[in-house]
Structure P
Amino acid sequence: MRRLTLLLAGLAALSCSGSPRQESMAELRGRVIERARVQTVYMDSLLNERQAPGTDWQGPRTFQDGKLLTTGVSGWVSGFYPGVLWQVYKATEDTLFRSLATKYTKPLAALLVRDTDHDIGFQLMSSYGRWLDSGTADENTAEALREVLREGAGTLAGRFDPEIGVIRSWNGDHWNYPVIIDNMMNLELLMKYGDRAVAEKHALTTAANHFREDGTTWHLVNYADDGSVLGKQTVQGYADDSAWARGQSWALYGYAMMAREERAAGNEELAGTFYGIADKLKGWLLAHLPEDGIPCWDYSQTDYRDASAGAILASGLLILNELKPDETALQTADRILRTLASPEYLADPRTNGGFLLKHSVGNLPGGSEIDVPLTYADYYFLEALSRFPR
C-alpha cells in the first residue's frame, strides 16, 4: 500500500510539474470559430456604417491606420468575406451567418459580365462555391448557384489562348501576355464547373515555364504571341530570383488542388504529375520556413511576416496529406495553425477591423498593405482548420 501511495504521489507531482496539456486541434478550431462569430458580426456593423443606402456593394479588404478599407464587387478579394461567413455558418449552423453570407454573396453575380482579369475563380469559388457547399440550398437554388459557377467558368475559359497554352491574367498592362502564379488558384472553378482541358493545359504550361530548378516559382511569366517566353519576374517579391512567400503558397496549393481533382476523376497520370510539382516545392518550403511556420513576405527577407502565406500554405499542405498521408506536411500545418491561433496573430474580439488575423503583407514593393490584416488570410485560415484531420 505504501508503495502504491508513493507511486500515485509521484505521478501527481509529475503531472503538476509538467508542461500544460496542449490544446487539441478540435479545441483550437472551436476557439477560433467563436472568435470568428464575434469578428464577422463586428465587421458587418462597420461595413453598414460605411455604406450609404443605394450605394454599390462594399466588402472588406484590410484595416489600416484605424480605418476599414473596402473593395467593390470587381476587386479580386471580393469573395473572401462571404466565404468566411459561409464557413462560420457551416461550423455553427447559426442562421444569422447564413443570412449575412447570402447578403454579401448575391451581388457578386455581377462579375459574370466582367472579363478583364483572371480573378473570377477566386471571387466565385469563395462565395458561390461556398454557398453551394454549405448544403443549405434547395434543389432549385442549388441549380441556380451551379449556373452562376458554370457561367463564371465560361468567362474564365474565354481568357485562354490555345496558341500560348495559358489563361491571361490581366489586360492592358505593359506586358504582352502576363500570367501570374496566382492564376493556379482560379483553375478549381474550371475543374469543377467548366472546361477541364483548359485548366489542365494551363497547369502544364505553367509547370514548364514558371518553376526554377529548386522547385520554387517566379511570380510572373510574360509570353509572346507565339507562346515563347519574353521574360520572368517576381513583381510582388524582393527580387526576380527570390521566392515571394505568397506566390510559393499559391503554387503549392494550386498544384495540390489539381492533383486532387485529377485523382477524383480517375486521371492518375496527371494527378501524379501535379502532385510531384507540389511535393517538390513542399520540400523547399519546409526547409526554409521559420521555426513557428509563418514565412516572411519573401523567403529572402527577415522583416515582415505574412500570415496569409502561412494560412494558404497550411491549407495546401493538408490537401497533400489527404492525397497521400504525409507526416511532415501534417506536422507543419499543425505548427502553422497553432501559431496563427496564438495571441501574436489572432486578434482580440472587436478589434482589428473585424478581421481574425493580424500581420499579413499584400504588396510590399508596391507600398501596399504592409503588416495589416487581409481578408484572404482569414478565409484560408478557417479553410485549413476545417481540413485538419479530426
Structure Q
Amino acid sequence: MDYPNTRLADYTEDSSIKRGSFDLPFVLLTVLLLTIGVIMVLSASFARAYYDPGNETGGNATYYFTRQLFFAVSGIAIMFALSKFPMVFFRRISGMFMAVSIGFLVLVLILGVVGGGSRRWINLGITTFQPSEITKLAVILTFASMICKRKGKMKDFKVGILPFAMILGGIVVLLVLEPHLSASIIIIAIGAIMLFAGGAEAKWFIGGIAAVALVGIIIVNFMPYASTRITTWLDPFSDTSKDGYQIIQSLYSIGSGGVLGLGLGQSRQKYLYLPEEHNDFIFAIVCEELGFIGAILILALFAMLIIRGYWLALHAKDKFSSLVITGITSLLALQVFLNVAVVTNLIPCTGISLPFFSYGGTAMWIQLAEIGIVLSASRDIHRG
C-alpha cells in the first residue's frame, strides 16, 4: 500500500490543519448494531434475570438490560471522546498500553475471579474486567507502531518477525495459565494479520501456522477440558445432559426459529433451557426470534461495517492509521465469525462474545473505544 510522503505528525499535531468529521456510515452502522444488540439483551435475559437462582438480580427482570443500556450509552460517550484524540496520541501511548495490559494479565492470575474453571476476570465492583480484552487492542496499537518504526525491514526475521513473536509468545503463555484459549487464538491471529499487513514475508506465516498447530495438539492432549470440547463438537448428542447440552439447546433455538422466526420476545429456549442466552449464545436467540431472514440481515450489517472499516484502512492518510484500522476491523470480523461459528457448532466452543450484542460491560466499552480510534483515523481521511 502506498502512502503520502508525510509524517504522522503532519496530520495530528499541526494546529493549522483542521481535522475533518468522522466517517458517518461507520458510526451509523455501529449505532444500529448496538441498538439491536441492546434490545436483544432485553429479550434474551429477562427470564433468567427474573428467576435469578444466585439472587444477583433481586428478581428484577430488566436487570441485565438496564446495565447493558448503561454500558452502551457510556460506551458511545467513550467512542466520541476518543474520536477527538489525534492518532499520534495512540501511537505514543502504545508501548505503555502494552505494558499495562501485560501487568493486568499477571495480576489476574493472582487476584482474578474464578468462573467456569478459569481465572480471567478482575472484579471492579460495578462489573468484572477481563484483561485479555485490552490486550487485543494493545497488540494492534503496539504492532502498528513497531511496524512503522521498522519501515522496510519487516522482511528480515530478526527485525521483522522475532520481536513480535516474542511479545505474542509471552502474552499467550499468560493466557494459557488462566486458561483462556479463545483469547490466545484471537491474539495470535491478530498479530499475524498485523505482520502480514505490515509487509512480513508469507513464508514465516507457514511456520507460524505449523507452530500453532503443534501447540494446539499439545493442549488437546494435556488439557482435559480442551479435548472434551473437541469430542463434544464432533458429537454433541453423545452426552445430551452435560457436555453437549448447551450446543444442543443452541441448535434447537436456531432450528425452531425457521425462516421468519417466532417473533421478538417469543423465544422458548431463553426460559432457562439455553445457558448463556444473553451472553455468548445470544445469536441463537436472535435466530429463534427473528428467524433466518433476521439473522442474515444482522450479519449483513456486520459485513457492511467490516467492509467500510477496510475501505477506511485503504484510504488512511498514514501507515500507522491504516494498520490500526486494519487490526481493529479484523478483530471485529474474527469475533463475529467465531461467535456465530460456535453457536451453529461449526467449530468447538471457544467462549467468544458477539460484538455489540453479548452482555458485558468492559467488553462493550473496549469495543466502542476501538470504534472511536477508527473514527479518529477517519477524521484525517475526511480532512478538508
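Once distance in nm of label points 7 Å out along Cα→Cβ at positions 195 and 355 is calculated for all of P, Q, which comes out largest? Could the numbers behind the result be given before it?
Values: P: 3.6; Q: 2.3.
Once distance in nm of label points 7 Å out along Cα→Cβ at positions 195 and 355 is worked out for each structure, P has the highest.
Thinking only about mean count of other Cβ atoms within 10 Å over residues 131-138, which of P, Q has the largest value? Display every interim value, and only then the final one.
Values: P: 16.5; Q: 23.9.
Biggest value here belongs to Q.
P, Q: which one has relative contact order in percent (Cα under 8 Å, 6 or more apart), as calculated, at 16? Please list the in-between numbers first.
Numbers: P: 16; Q: 29.
It traces back to P.
I have 0.95 for FRET efficiency 1/(1 + (r/R0)^6) of positions 227 and 339 (r between Cβ atoms, R0 = 35 Å, to 0.05), calculated from one of the structures P, Q. Which structure is it?
Corresponding structure: Q.
When distance in nm of label points 7 Å out along Cα→Cβ at positions 299 and 331 is calculated for each of the structures P, Q, which structure yields the highest value?
Numbers: P: 1.9; Q: 2.5.
Checked P, Q; max of distance in nm of label points 7 Å out along Cα→Cβ at positions 299 and 331 sits with Q.
If helix-only ellipticity at 222 nm (-39500 (n - 2.57) for each DSSP H run of 4 or more, over all residues; to 500) is computed to be -17000, which of P, Q is the source?
Considering all the candidates, the number was obtained from P.
We did not get these values from a lab; they are worked out from the coordinates using the rules stated. Only a predicted model underlies this, so the values are computations on that prediction, with no experimental measurement involved. Cβ atoms are built from the backbone, for glycine too; each structure is taken alone.
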